[in-house]
Each structure stands twice: as C-alpha cells, then as structure tokens.
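Several structures are given next for inspection.
Just so you know, all these numbers are worked out from the coordinates, no wet-lab data involved. Keep in mind the model is a prediction, meaning the values are calculated, not measured. Cβ atoms are built from the backbone, for glycine too; each structure is taken alone.
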Structure I
Amino acid sequence: MKAAILSVGTELLFGEITNTNSVYLSQQLNLLGCDVLYHYSVGDNPIRLKETIQTAFKDCDLIITSGGLGPTQDDLTKEVACETLHDELVLNESTMKALEDAFKRMKKTMTENNKKQAYVPSRAIVFDNDAGSAPGFALEENGNTIICLPGPPREMTRLFERKVKPYLESKIDGKIYHRMIRTIGIGESQLETELLDLIDNQTDPTLATYAKEGECCLRIASKRETLEEAEQAVNDMLDLIKERIGEYIYSSDDEDLVEVVAKLLMENNISISCAESCTGGLFAQTLIDIPGISAVFDRGFVTYSNQAKIEELGVKEETLEQYGAVSSQTAMEMAQGVQKASGSRLCISVTGIAGPDGGSEEKPVGLSYVGVIFDDKQVCEEIQTRNVNRKWNRNTTALYMLNIVRKIILDPDYQ
C-alpha cells in the first residue's frame, strides 16, 4: 500500500504550530508496512486541497489527512474529500447524538455550526471520536482510500490507534515485525559501509539506517505470512548485524541510551555521582528524568569555574595552571573529588569547551575530557564533537558520558 500524508490548515503554512501529526502518521504507517511516498501541507483552500488529493492519488492508493474537520466555515477537508471521491454528505445520527450529549454534559448550548460535524460521506466508514467532537472516517472509491482525521494531535493519535490501525490491518496481507537497533560511536556512512552487502541484497527483511543527534539507528523489518515467521527473519538478520557492528549497539529494542544506562545502574545497584563543567548539569538532568533513579543517583556538582573545581572538588591549582581546566589531568582530579565527597561506586566528571568561543588549535571547540572511576578502575577518555553549535556540543558530550558509563559497567577490559 502506497500512502500520502496530507496536513490541512493555514496555520501550518504560517509556521504557527509544529506538524507533529505527519511524524506520527509516518511512523505508524511504516510499522504497518505501508510505503509513505509524500507529505503534503495545504492551507484552508478548497481548490488547492482538491488538486493535492487528485495529485496524490496518481501515485498512491491511500491518503490520510489531518485537520479541517471542525465546525467553522474554513474547515473543508470533509467536503472536498467527499466531492473528489464522488459522494455526498449525510447526517450521521449517532454522531449528532454524541455531540448533543457532550454539550449537555458541559452545560453549554450547541451552536448551529457544530451540527456540521455530524455530517459525513454517505459511503464512509465512520470512526467515532471519543476524545473530541469531529469524527474521522474512511472513504473508498475504485481502489483508492482517503482517511480523514481531526487535527488536534491528542484526538488524531487516539483515533488512529483505536480505529484506523485495526481498519488498515484488515486490508494488509501478511504480518509485519520490526526492530529498531540503536548505535553510538559509529557514523551513518560507516554503518552503511559495514552492512553494505546486506543492504544491497535486501529483499526481506529490509534494512534502513537513520541518523540521530549523536547516534545512528538501524531498522530491520520483515513481512511474512505469520508474525512468528517475520520475527524469526528479523532476529536472524540481527544476529548477522551484531557480528559486524556489535560493539556499537547499545539497544536492540529502540531504547534511549539513558534508559539503558539507568537500567544497568539500578539493576546492579551501582551508586553514581557526577561533576560537570561544560555540560552544566545536563548529564545529571538526563539521568534524573528516569523514574526510580533516586535509588542509585547520589549527587551532582556543577563546577563551571576554576575556583569551583578547587573549592568543591579539591582540584589542585598547579594542575589547572600546568595543564588547564580542559585536560585529562583536571578531569581525573574532578572525578577523584566526587568520589571523596560522595563515596559512590561510579564517579564521572567532564570538562571541555562548549563554544562557540574559547577554542584554540591545540584545544578546539567541542573538545572535552571525561574522567570516570568505577570501583578500582580509573579511566579518562577524550571526546571531540564535530562542533555544530554550543547546544550540540553539550548534548553530544552528555550522550557520550552515558555511553562511557555503559561500557565501563559491561566491559571488564574497558580502558
């Protein structure tokens, strides 16, 4: 099934809201085995909307729209879809009753224009909207299907999950199974190179690489007659991939790195404390976002200035004078200071140059040093980000700190 996603609303073209609906729908359709060929955004203009639907149907047999189903005069998606697929609007009694009941519960008077939402195409399969007022629907003609959904993301996602997804699954032959592999420390081009023969010769399962901030993802998907067959095919491919790039894989189940690290810490009851300079508390904040982390996270220091490093962590003045704040020597003394203050099994520190200024030829922007102590092991690792901007440098450094924690826990030979 080839699909297009059509977002309706002039506010999208003005940039007044972020179009999260298209992202969600693309993800869901791909999981169902649909090929999403196009994303369209159209304002509240019936002529352009009709032209876009007609254009999309030249290459696609499925269009999903979001937006334009409300009660006002500029909400015209339903009317245009109905006209394009040669149908007429009729009153849906159950929708009208649901609208009337909703207004009674809210003790509000239903205005005349709200009744507009109770009209749907006569041939439509109606999807009742229990999270809002406008129902969604599917309308079919000559092998083409248009599914119209409300624009508010809460309503749209709820309708898709509860009504649209089962409707589409009933039309798709076979079963889809997929796994999202998360990697760090390998770029997308190198990842593709390592797996090039598998990618070039793929039929089923299929492989697709995706670059994310500081990491790369690999999606393995299979479509077979049964779910068990699809799952086996994906897992067999995963075994091959692990042989090639296993050292870079941190999750085979689409988990964020912080989730993986937090789970390691909590399951092994490893207490952790940190000291941060260039990341300014970002590492601690990322960990603290995980529920239950208080069982192992003890404390975090933000020692941005040299004086703070001296007073809070006991970094020696001569170390700072001889090697500078951004050095492996300072990073290790910071980690040692954290260990002395907290007594945590795992203590980690970072000092670096977030930019955009402050770099030199010897120590460029994006350079940082991470010191880590775990039981009797002490390691310092140099990190050099590709310096997109200050935010990127800080986020990527915090991500690599998490990966260092993961590696030092899992790998007895890590150094």
Structure II
Amino acid sequence: MKTVDVAIIGGGIIGLATGWQISQRFPDKSILILEKESQVAQHQTGHNSGVLHSGIYYKPGSLRAINCREGKRAMEEFCDAEEIPRDQCGKVIVAVDKREFSALDRIFERGQLNGVTCELIGEERVKELEPHVAGIRGIHVPETGIVDYKQVSARLAERIQEKENQILTGAEVTGIQHHADSITINTKQGDFSAKQVINCGGLFSDRVARMGGSKPESKIVPFRGEYYVLKPEAEHLCKALIYPVPNPEFPFLGVHFTKMIHGGVECGPNAVWAFAREGYKKTNVNIGDLFEAATYPGFRKMAFKYWKTGLKEMWRSFSKPAFVHELQRLIPEIKADDLKAAPAGVRAQALAPDGTLVDDFLIDESDRMINVLNAPSPAATSSLRIGSMITDLLATRIQ
C-alpha cells in the first residue's frame, strides 16, 4: 500500500492550489491527489465563468473578503509567471431603479473598506462603459478580470507532478479509516495510507468528512446555475462584465453578463435546486441526493423562507422568455433570438441546520484530517490563498 505524507481528496482548483502550495513550502513532503473523475477540474472549476473577482461584495474582515483580495493578487501573479492569458477588463454593477441606490451604496462602502479600486458613477459614465445598458447609476470596478480556470488547474497539476508527487484519477474514495499514526483511504484505484488528509471534495465534501469521522452540522445542497451565451452578432451588446445589484439576503449575484477569456459572452446564471449533486441537466435526478436534501431540516427552513425567490428561479429555468426578461432589465435590446443555451454548472452550497445559506468559508479540523466544507464563490479567485491558508494549518502537523 502506497504511503504519502499528505493525501488530498478532490482535484478541483481548491485541491490543486492546496497541493501546489504544500509542494512549494514543503518540497520534501510527498503528496497524492485523489480525483474521482478521469481528469482534474471537471465539476465546479470546469464550469466556472472565469471571473477574477475583486472582493467588493463581501463583509469586511470575513474570510471571504480577505481570501478574495489576497487570492486575486496571488492568481494574477501566478498567471503572469506562467504566461496564462488574463484580461483585466473591468466590471460595472448597475442600478436600473432608484430603489436599488441604497444597496448600491452599501456595496460601494464594502468595496472601499476591502481596499477595492472602485468608483460610484452616474448614468452618463455607465453609458460610456456599456452603451447598451439601462443603468441609471453604477459602480465601476476596473480591477475585475477574467481568466480560464481550467487552464490554471492544468498548470497547477503540471507543477505539482514535476516534484514527483502524484495525481491519481478515477480514484473515487469509498472509505476512510483512522489509525494511531496514519489514515487509510480506500478508493476505486486501491488503498492508500497518509499521515495527513485534506478533504477538498466540493459537492461531496460533507459526505467525505462524515466518512472520515467528522460530524459537520452543515450539509451540501446543490444549486444548478443555467446559462445562455450571446450569438456572435449580439456580442457587441456587452463590452466587459455587467452585473445587477444583488439581493443582499441571497448569496447569489443575479443574472449577469460575462465576457469570456477565449471570446464570447455568457449570460446567467439563475439558481435552482438541483435534484442531484451532479445535476447539470434538468433531467438529472438522484433519488438519494433528492431525499437527503428534502428531509434535511435546514433545507425545509430555507425553502420556507425563500419560496417566492425559488419559484421565480425555477420559472426562469423552464421559460426562456422569463430568462430573457430578466436579462432585459440590464440590456433592453436583448432578444430571445440573440441567445443560445450553454452548459450549466452546479454550486456546492453549504446549508446550516437553521436554514442559513453559509456565505463564508467553512473549515473543520480533526487530528489527521482537514475538511474544506464550504468554499463559496469566489473560491476560484481565492484558491491560491485558500491553499496557503490550509498549508498554514497543515504546517503544525507535518513539521
């Protein structure tokens, strides 16, 4: 049975960034990354829209804010050093109604407190930046950018393996046993022994944690984000990134327009409960996943609180005209014929027993295991910083 110093469960960008940071700081330690798919970055990372977030939305002093700000700088430095293309194209958050002004002001205040380069702008400046937008006031965030996180992940994987560490695909974890001085991980590719284990399982992080003996209070509930892309003849309607003023009580940023690093413009997402943890299509139903979520008290409390929002999101999922109508709040010229369906993504949202959508990073520790139980957007932007933070936790265990 192969024995390593550190085993990481999950080959998404969080697991890879963590592996890379460990390899940089502890080059003498052996690392094994276990990924259940045939390639790394196949789930949340591979369906990411590619935004390098600024951190303007997040509560000052929160892990989310700190990790985003420091993670963005680290990601930019990594991309520049590795010659991975990125574009600091900027972003506009627009208010289309005076009733949104107070929320817009609060976002701007958070941006200032978080050290984000941003400015409140009037309708004329909004039109200069995005001529087709209906905004009457906005926030310009020139430091926001775009990148290809699958390309970043592939490069991280290369760098990790250069140091004779291993990334094993097709290695779904089926069991975990604790011993006095190690942990045995059972996978579909065999059994492995590790002195320390880091769980970056994303959509299955809570189940992996429980498999490893932890008892996290929160549970992952999957939300599908559905997208359209603009047809080439309509791409001129969006120059960079256009976002609405989000609902402060709901940790999703609303339907928006995103310029992509390899060309094209993505429109979306909505946020609907997925009936499977890997429910990328409406027809994907996993009875076990569905039953687990539906019987979870936290889910029922959340559903009761947000049932109107949930119905609206579901209606947009099944009605293209409803989705188009939401997009037209930002760009009135958009028509249904300008859009074609694009692949959806699934977000792993941790939900507390009281129905609260956990909106910050959540990490659980035991003697030989570190569980990343919630890594909400902007996790990809923050990934190198998260990896560094996990390496800090690991440092006291492996030195």
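Which of I, II yields 0.15 for FRET efficiency 1/(1 + (r/R0)^6) of positions 127 and 239 (r between Cβ atoms, R0 = 30 Å, to 0.05), as computed? This value belongs to structure I. Thinking of I, II, which structure, once distance in nm of label points 7 Å out along Cα→Cβ at positions 15 and 271 is computed, gives back 2.5? This value belongs to structure II. Largest in FRET efficiency 1/(1 + (r/R0)^6) of positions 231 and 327 (r between Cβ atoms, R0 = 25 Å, to 0.05) among the labelled structures I, II is structure II. Calculating Rg/Rh (Cα atoms, Kirkwood Rh) for structures I, II picks out I as the one with the greatest value. Where does the value 5.3 come from, among I, II, when distance in nm of label points 7 Å out along Cα→Cβ at positions 111 and 383 is the thing being computed? Traced to structure I. Computing semi-axes √(5λ) of the Cα gyration tensor in Å, for residues 143-222 alone gives 26, 20, 11 for which of I, II? Derived from the structure labelled II. Each of structures I, II was scored by relative contact order in percent (Cα under 8 Å, 6 or more apart); the highest score is held by II. Here mean projected area of the Cα convex hull in nm², for residues 71-302 alone has been calculated and equals 19.9, so which of I, II was it run on? Clearly, the read-out refers to I. Figure out for me which of the structures I, II the number 17.2 belongs to, where mean count of other Cβ atoms within 10 Å over residues 39-46 was derived from the coordinates. Matching structure: I.
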